[in-house]
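K.L.:
In what follows, structures are represented as structure tokens.
Any read-out appearing in this document is the output of simple, stated calculations on the displayed coordinates, not a laboratory observation. These figures come from a predicted structure and were not determined experimentally. Cβ atoms are built from the backbone, for glycine too; each structure is taken alone.
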Structure P
Amino acid sequence: MGPFLPWIIPRDLVQNTNRGFRHYIRDRKFVRETLSVTDGFLETHIPEFDLSSYGKIFDSLLDTFLFINTRVREDNSRYVLETVARNTVNTLVWKGKFLRMAGAATRAGFGDRRIYKYKGKEAFRWDKMSKREIILA
């Protein structure tokens, strides 16, 4: 079977169309990564989070980690989209190029998938393309 070659016809809100164009979709393999979550990691990093505004007490550091990687991420994304993005100014607020932090490593790209394991068992999956986080408790 050959490549999928859809014909794209742009249409605006009042149904005006243009002649369209061919769109070539290339097959791409996304990164799949398995990460181990250790007790040492949880003991070091989970206390850095202030979750008092949620009024929740968790049974374990792993439960807290899973909560942070689902609910807190969702809340932070919602805050940025609903609050920060709506309160913009029509002027540049920096000078020069907007550069990546020196020495920063690329940890995830578009379409990447991660599996988090705790004590050898799968605890959590994260799919960067759909922004889905799935708990497999």
Structure Q
Amino acid sequence: MVNTVSVSPGGGRVLTGSFCDGAGNLSDPPPQDAVLRLWSADAAKPLAAKSFPYGVLETAFFPDAPNAYVLTSSGAQFWGALHELNLETGAEIPLPDGTPADISAIAVDPARPIAALGSADGTVRIIDRASRAVLRVIPQESGR
């Protein structure tokens, strides 16, 4: 079962991902394979695949580079570990200093090299992907 999907800018590639249950077992039914897959949208064929122990929660393409953010599950929690992958080489890129280990949501600005990372502690970090710096931390609001 595909539980996340992202389309690249221009529509030529698609990222899909699935996850398994918190015990590390593949969910049933239907079985899930806990794999991130890069597809050619034009040929509808897989270009690459990478397994993660508990699978993939969310994906986001970068509009200006062959990279993408991939949020992987750390088990039964609703947050996980963030990875930046070069989709051409498969290499993992180190994350900016100050990136928390418990990411729960990701978004990439399609017009600028900015990303927002939601954390399990309720904060949002705004990241400049070009300089790899945390620009600001938005605290969790109490009340409204």
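K.L.:
Say we calculate relative contact order in percent (Cα under 8 Å, 6 or more apart) for every structure; which of P, Q gives the highest result? Each step should come with its number before you reach the end.
P.N.:
On the way: P: 25; Q: 15.
Across P, Q, relative contact order in percent (Cα under 8 Å, 6 or more apart) peaks for P.
K.L.:
If helix-only ellipticity at 222 nm (-39500 (n - 2.57) for each DSSP H run of 4 or more, over all residues; to 500) is computed to be -4000, which of P, Q is the source?
P.N.:
P
K.L.:
A further question on this structure: From P, Q, which structure was FRET efficiency 1/(1 + (r/R0)^6) of positions 52 and 108 (r between Cβ atoms, R0 = 25 Å, to 0.05) = 0.80 calculated on? Could you put the intermediate results ahead of the total?
P.N.:
Working: P: 0.30; Q: 0.80.
Label of the originating structure: Q.
K.L.:
I would also like to ask the following. Out of P, Q, which one gives 20.8 for mean count of other Cβ atoms within 10 Å over residues 12-19 as computed from the coordinates?
P.N.:
Q
K.L.:
When Cα extents along the principal axes in Å is computed for each of P, Q, which one produces 59, 50, 35?
P.N.:
Computing Cα extents along the principal axes in Å on every structure in P, Q gives 59, 50, 35 only for P.
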